[in-house]
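These notes open a run of structures that come right after.
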Structure P
Amino acid sequence: MPSNKKLLQAAAGSAGGDPLYVEDVFSTFLYTGTGSPNVINNGIDLAGEGGLVWIKRRTGGESHNLIDTLRGVSKVLHSDTTGAEQTYTGAFTSFNSNGFTVNQSGYAVNDTGKPLASWTFRKAEKFFDVVTYTGDGTNAKTISHNLGSVPAMMFVKRTDASVYWLVYDGSQGYTKYALLDSTQGFNAGPGYWNQAPTSTSFTVGDLYNDGGTNASGGTYVAYIFASDAGGFGDDGDENIIKCGSYTGTGTAGLAVAVGFEPQFVMFKAAVGTTSNWTMLDSMRGIVTGGEDRQLYANSSGGEGGGIGIELTANGFNVMDTSGAYNTNGATYIYIAIRRPMKTPTAGTEVFAMDTLGSTGDANQPGYRSPFPVDMGLKTALTGNQRQISTRLLQGTELLTESTAAEAASSSKQFDYMNGTDTSTATSSVNMMWMFKRATGFMDVVAYEWNGTATRDVVHGLTVAPELYIVKRRNSSSLGWYAWHSAFAGTNSSIVLNTTAAKATTGIFTTSDPTSSTFPVANDGSVNASGGTYITYLFATLAGVSKVGSYTGTGADLNVSCGFTAGARFILIKRSDSAGDWYVWDSLRGISAGNDPYFFLNDTAAEVTGTDYVDPLNAGFTVTSNASSTVNVNGGTYIFLAIA
């Protein structure tokens, strides 16, 4: 039977086009310059739909480069200067159906060996639009747009002369303006906007006679952002962009709800203080409990680190207490763009395995995958710690076999498009399992105690998790507690770092998780004063993953997961009695013969010379040889399998 999501997608498609997702219209893409043709495949159709590419070199004093499809590949504006449009021939060479191409060095879009960040905004109703126009010198020129909703923020720049960037923000109103190339806040001045924009047009004037938005004969470009307009997702009613405001408190932990977890946030102090236009994204790093990697739209400076925000399933918490984010009583505006939201259709989209340095390229991560990695689990075939690291907590690690607290690990970085880890070594015995957060498959949630004894923690899985594992990060004595759907309604849990059977512990509650929350009780392991926590959540997704249970028979037992080409990853734990957490994978071998396995609860080397699992197109087979381990007659087992 097809899933509800696929039925909705089919219905939406037959009703007037395929659904759109944030991945179709926005991308943060990191790359290293080559000084020669460099094709950036970010999945965004710029050739057919149009839009804006914003590029910044992450090191050195190079300006931001903004290139859009209306002005053309050679026309560049800098958000950090008032300068007129520049012509860069041969630097940015094409807008493509799945990204863009850059070429020669010297223009800070492809400088050899230099790290660069790019943000691509595709033109799409209820998200973003680009408009060009010629001024007429009047105080009420109306310009049409195709945003399909009322603009919430606009950046307008005169392209033929050196004039500042004018900013309109809906929360401040049309009688005020700010400057994208400046730290100053919003100023009173009705002459630039004349009146509030509508869902089809905006109006500019030249009351100040300075050419800011409507000089006679002047040429202009406007970048226009929507907010809370719907239009995306399986049924076309989900928001992917929020332009909002909040009032600073001067206290760390100020919660800002936007209705989704962002992947990109841009901040500016609007009233009460001054600040840079701070640009953050989860690809470069928005770190829970650590420093965020910051660039400023109004500055040519390189990337810096600092305490900024922490992401939540519903928005972000402001952790900085300075003028940049959180002066008491000051007003701040922001643009927040949702994290990826598509439901995967194949396990290869969300799970990968690799050995260390398998391509030997120093500009590549130590472990490679075909997607940006959100969680990595690393070990060695010869025996080592089982080190788990996460994009939300990058630069740190936890150990699945231990109660140890979170520890610093400088190599555990995630600012790559195709893997993780900064190691440049090569080793065929070091390996990593890599996971991507995705709707219906897997999520990662970092949270801290909020003063509530028993609480429901918000997640972004969009379906009820069937397996979740919680670890207190700032404790060296508390274990990894897991809940499985086989324990539903029983207040039972099982511990990842031991062999113990499930037990009724009061760690969770008798309530079961929902499509938006999971419950935790008043216990130091999952929810106590001063505690900081990380949770990994998994669900069954047709053709991609299966969370389930089975009863052992002692004979060959086929475990159907609904797959068509077998499982590439298998995790099994006996739940009614003591037993290890076994892991098999197809990188090391799942075959009709012997299959190496690890224990997640132990640092021992992989065990070879056993045939406990066999391949099965629909999932996997536990063999009669495993009758003393994962196939005891009458024993109950929980498992996670990934296709």
Structure Q
Amino acid sequence: MSVSVVFCQSDTLALSSSSAIPGGAVSLNLSLTSSPGSRPAGIQWTFIYSTSAIVADSISPSIGPAATAASKSLSCTSTPGSYTCFLIGIGPGGLNTNPIQNGVVAVLNVTMSAGTTGTTIGIANAISTSPAGKAIPTTATGGIIVVVPETITLSCNSTSVVSGSSSTCTIELNRIAGSARTVQLSTNSSLLTIPASVAISPGARSGTFTAAAGSVAKSQSVTITATLYVSLSTISTAATLNIGPLTMITLSCEPTSLNAGSASDCTVDLINSAPAGGITVALSSDNPALTVPPSVTIPAASYSATFPVTVSARPGREQSTAVITASLYGASRSAPFTATLCPCSIWSGSAQPSNPDSNDRQAAEVGMQFMSELSGYVTGLRFFKAPANTGTHVGNLWSADGELLATVTFTNETQSGWQSAYFPSPVAVTANTTYLISYNAPNGHYAADHGSFTRTLSNPPLRALSDAQNGPNGLYHYGSGGFPSTGASATNFWVDPIFNTSPTVGTVTPVSLWTSAAVPNMAAVPASQPAQLGLTFISSIPGYVTGLRYFKSPANTGKHLGYLWASTGHLLGSVAFTNESSAGWQQANFPRPVAVDPNTPYVISYWSAAGHYAEDTRYFATSGITNQMLYAPPDGQYGPNGAFANSNIFPSASPNSSNYWVDVVFSAAVE
């Protein structure tokens, strides 16, 4: 440029400083500062740099926004170590007639050599011209580039995680990324799932990712390594996460006091939510009466799961404790239960008196005071019988002040041992309230163990009161009946309540009208004609007919079929007898138990294809037969009894009120 000098005016060019990573690119701004009267229209300068610090041919100046606004163009020429640039342009009045305002007039882009630790870039030969073509004195200052190694840090918001949970981790650079960065990720264990890499966008300093923990049985440490490749260098950092097993906080159940056939709900809670796919918790019970599933699954993302606990409906005579345990990864939580398995009595079926026969020949009502820890039902009673204790025995339940609450006559007694009878209806009793159970021995010879009630005898939930706890215990009254109120040396007369927590009578043991020892007077009629032979029966409680029986003579051959009917003739169930013996009682069970209603007549029958069946005529002419909850009425009370048909149809006739010795198999509950 050919110019004349303008005095008392000056311009300033200043190159910015910056930092860079080894081998990294950096951009420096060249800025113009001038007073209003010395705005230049053209500028010339030379960058001076170290060829060892700057990668050859990496210098790439570009025009700045202040020069672009003045319609200037940038042109440069280079020699090793220097780079000379011109800002010129055509204005409205000709070459370099429009001024350049203060601001960035050029940007110097360079790439640092990998081995350098820093450098300076100077500016020489700076000169400016005014729009009139006059030279403006111009001073210039260079910039400094400091090379700082690039570093990364790795941190996670939680350094301790449990199975199935996760932690959010952050990769952070020590400077804003000038270009996109990709950080490679790896772990030393498959127990931790992470992405292969994380991206850091230009203009950002960090990126995040999720580290998800798998299932472990014991605590373990896992290392995450982050690696950034820059030019020829590798930058790495690491972080350690501790993975612990997913643990349970609590195992809770409600209720924890259960009766036979009842259930409770238990809930297992985790300290963290379950992982993807859920997690399985093992379950166990230390008492076979208390049933739990083998395991329960807690669904993914859930903290808890609920499972049932059931007490067996199988009868017992005791109250017992049980513990339910939930186990996960070797750790466990437990919950205690109290299970009352009823029907219950004070004494077990194997218990026997020391003195089964008092040798007292007088008729006497003998009894015992008792109470229950639970409210429930007295469904019947038992007494221990000596062979000489003959006659008809009547059992009674009384309140403590002598009110008769229920009575029942014993039937189908054995010669000796425990005898049982059930009241027509269960009697509700209140917890911790005294009652008296008794029976009448019309010919004496009752059991009598003196001194038994000097202390309380307990078989939870029942207990026999000690003598004088509520007046004397071991009570009697001479005569054919009446409330026993006289004490006798704390004597145990071996009479016992049958208690249940529900109004279910008896047990799940099947019940029939006749014992296996019962036999007909006529085991085989002479006739060989086929016949359908039936019996009308009623149960005082709801339950299930599980099968039927009939008494067979050796001549009663051929195929036998069993049937259960409604009293209207509607068929409810059928079964074919198989594997029969040559004679005696035969039994066949229906494929499925048939539910029957209480106090409702039904007919059980079997088909005898070859005749020669058992028949005791006039058996049901005037009276029926009872065993526990079952009743076979006399002929005519509920239609015909001793039902008969000469073809394989519903038996609706009763020519002789006969007992054909066909019997029902009934259960109060199905196991």
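Quick notes on this structure:
- Structures P, Q were compared on distance in nm of label points 7 Å out along Cα→Cβ at positions 450 and 602, and the highest value belongs to Q.
- When mean projected area of the Cα convex hull in nm², for residues 106-369 alone is computed for each of P, Q, the largest belongs to: Q
- Comparison of P, Q by FRET efficiency 1/(1 + (r/R0)^6) of positions 410 and 530 (r between Cβ atoms, R0 = 41 Å, to 0.05) - largest value held by: P
- If distance in nm of label points 7 Å out along Cα→Cβ at positions 274 and 322 is computed and equals 2.3, the structure in P, Q: Q
- Rg and Dmax of the Cα atoms in Å, for residues 282-393 alone derived as 17.9, 57 - corresponding label from P, Q: P
- For log10 I(q)/I(0) by the Debye sum over Cα atoms at q = 0.08 Å⁻¹ computed as -0.61, the structure of P, Q it came from: P
Values quoted throughout were computed directly from the atomic coordinates according to the rules given, and no laboratory measurement underlies them. All values derive from a computational prediction rather than experimental measurement. Cβ atoms are built from the backbone, for glycine too; each structure is taken alone.
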